[in-house]
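Multiple structures are listed underneath, in structure tokens.
Nothing in this text is a laboratory measurement; each read-out follows from the coordinates by a stated rule. If you're wondering where the values come from, they're calculated on a predicted model, not measured in any experiment. Cβ atoms are built from the backbone, for glycine too; each structure is taken alone.
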Structure 1
């Protein structure tokens, strides 16, 4: 374990706080120093609230000295994606069009984190309105991957993923409407989880409604569990939240399902898969088998092409709302790809939307029936390795864009099942590859415990990004 406080996990920091071997002030100063040195290179944060963070750290330090911390993440730095409201910070949505008025209330996850004593210190970058799986915007510029700064960290929670991987705080809140927690977690070597829809209360509703989820992005499953223990607490502002339960996600990590029955789905359809991704994921599945997991190769229980088409219908018709929210003379300020998506969304009919909702219900039932036979489904998280910044999609061998580079994630936004990504290998180019683990509805703790079990048996080493400005 690194002796650098900025590189430590939340769980490790809490142990040091409890023993008096480090303080929240020391940890916060280390993270701020790391941020000052590294953020100019990767542009993961658009705002850092230094003075408020140090004030919160001093208050936390007093609580730990009295032996009365508010939680196990009291005094731990956490960043918040710019699509999630933080009181006093502009709700930017990654867009030039928003008025940048400071939010007058915290979103539920932020409120719960503050109640637990976590230090909300920075706002991480997103693609505009979270519309794409990479992170660059006319507002903030380009966010880069700390594993290789020529490459994208993924998106839309790319700033969150890059920040945690680079040591700019051990905890981050992302959002996931089609994979936006899992894609950057995979591209940055993190563990991230999209819980069952409604498990983490959210407010206000995002542009993509009940496709969207709020979730943790961390270096370890333990840190994800520490966050879930906090952010799953109820909030009356979310009319779709699940009933409160008494799950202790940290304790659940110690009790993974023994010899789980697992369906391995290597491909969702005929989409291309990077050969090294396929190889590393297959090796990871072999390791799971040696760990006692009972693996069986399977096919998706519902036609992926239909689910994908329905997802696109719902996503794009949601996007077209932006053209109604903002005057036409300002549409040119949108990210060109977001404007194109919004204009395409205008072409769908009411019948298209109804058909998409029917497919959504049918596909959810089909996957539910599969989970009657299996404890988990495992897939690659992404079909490709991280690719160059300023591209919305990587290139195919013929030079055309590969628009099907992320076929594994959005299905489970449609069906509302919990899905986590865990690093399962490092490519020859030195880039992390992710394995996705999916479970039945409400099996969030089991999914995270499975990710923890694999990660503990097969850890990875994070890069140390040179501390220099560009």
Structure 2
């Protein structure tokens, strides 16, 4: 079938998919952001809607002070005997948890803490109804922090989270670095073990093995890794961390993460790891995957919110806390109260959403009484801000804790103001401007005209520079006083 790529744009890594009847559900990683683990729904694999989150309370994960790049890693979404399951590692937090729900839109359970000593947990049930947890044996704490034990598996009691047997070693790929993201499926007479290897960077790839038993031993596929973009000129790189799904018509698709790389050397991914999909056929009992190519059949997404709905939209997220902890939706907009923290703090008073367009303009109409503005965030050490403070308009770049500020000369603004980020493409040819992913123009709108304050190089807010597992999140923040967000949009430049 013709698939849109990206399938779900913006920072949405480590996708896991399940089909229940004619409905498809998909979950992705969220790391330090809350609400966590979004659940998307589709009936055609083309059009997707965000229907809820697994993590909707600040107690479900140990998010409050989790280190950047920690938090909700690589959920597996499954359905069995009338229940939806999400197994996920709260990395550098609680550990590996299992959540359940009767409705994938929620509410989800508080989570059962398990004995799984690794990451990327998968759940599969054998013909007797026993459940097996298969996971990547990365040690995240103690003296052996960082040691990798390969792909492991054990039978598990889902009610208690206890492993019912010692973990066994399974097939761990072809010898490439960092075997991870295991998923096990019963297809015909065979159990298939799908994994990622090569690291989640440019060497990322997908490999497969099979066995007559869920516990192995597994034999490697003849063409492993059977999907990778490494050393190619494809605009979508880092393709890996896949999950297979059989369609209602008997065809197969694999969802996976990838990165839209930009710049002359395709060196920078401004939106981080997104969800993509590709068609899979079976030849002599082994899967063959098409390369992942870009496709805009679903259209380039635009977004507008005037905050007139009775509840805040599901796409809004905050850092290590829920949006409701720092904001309140009222009749005249979203009120964000400053807590004294800037965007360089681990818990800013910030409410944002994933950047989904590579190019366009983001506008925010605000009333600012105090200090606050519009921010593009990768992490607390990498963000661009356009801020109003004491009447001054300040464009700020924070990169690797190096701060550069530009103050708009001859400007004194207070109260209602419209701030913007313009997402402009990089240059062409072989000059220096062609090296970057994009340029970010920061400013305000006065009398219907854009007043640019500064232009910053977008490559410094890319996954490759920040080394973050997330992506750009753009939103509004308050340092002190109150900022009222009356409308917000991400659209094409017009």
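With Kirkwood radius over Cα pairs in Å as the yardstick, tell me which of 1, 2 scores highest. Intermediate results must be reported in sequence, preceding the final value.
Working: 1: 21.9; 2: 23.1.
Structure 2 comes out on top.
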Distance in nm of label points 7 Å out along Cα→Cβ at positions 217 and 241 - structure with the largest value, from 1, 2: 2
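Out of 1, 2, which has the highest value for mean count of other Cβ atoms within 10 Å over residues 153-160?
Details: 1: 34.6; 2: 17.2.
By mean count of other Cβ atoms within 10 Å over residues 153-160, the leading structure of 1, 2 is 1.
Assuming 14 is relative contact order in percent (Cα under 8 Å, 6 or more apart) as calculated from a single structure, say which of 1, 2 it is.
Values: 1: 17; 2: 14.
Only structure 2 yields this read-out.
When helix-only ellipticity at 222 nm (-39500 (n - 2.57) for each DSSP H run of 4 or more, over all residues; to 500) is calculated, the result is 0; to which of the structures 1, 2 does this value belong?
Values: 1: -11000; 2: 0.
Source structure: 2.
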For which of the structures 1, 2 does the calculation of distance in nm of label points 7 Å out along Cα→Cβ at positions 345 and 377 return 1.1? 2
To test your reading of the models, identify which of 1, 2 gives 21.8 for mean count of other Cβ atoms within 10 Å over residues 265-272 when calculated. 2
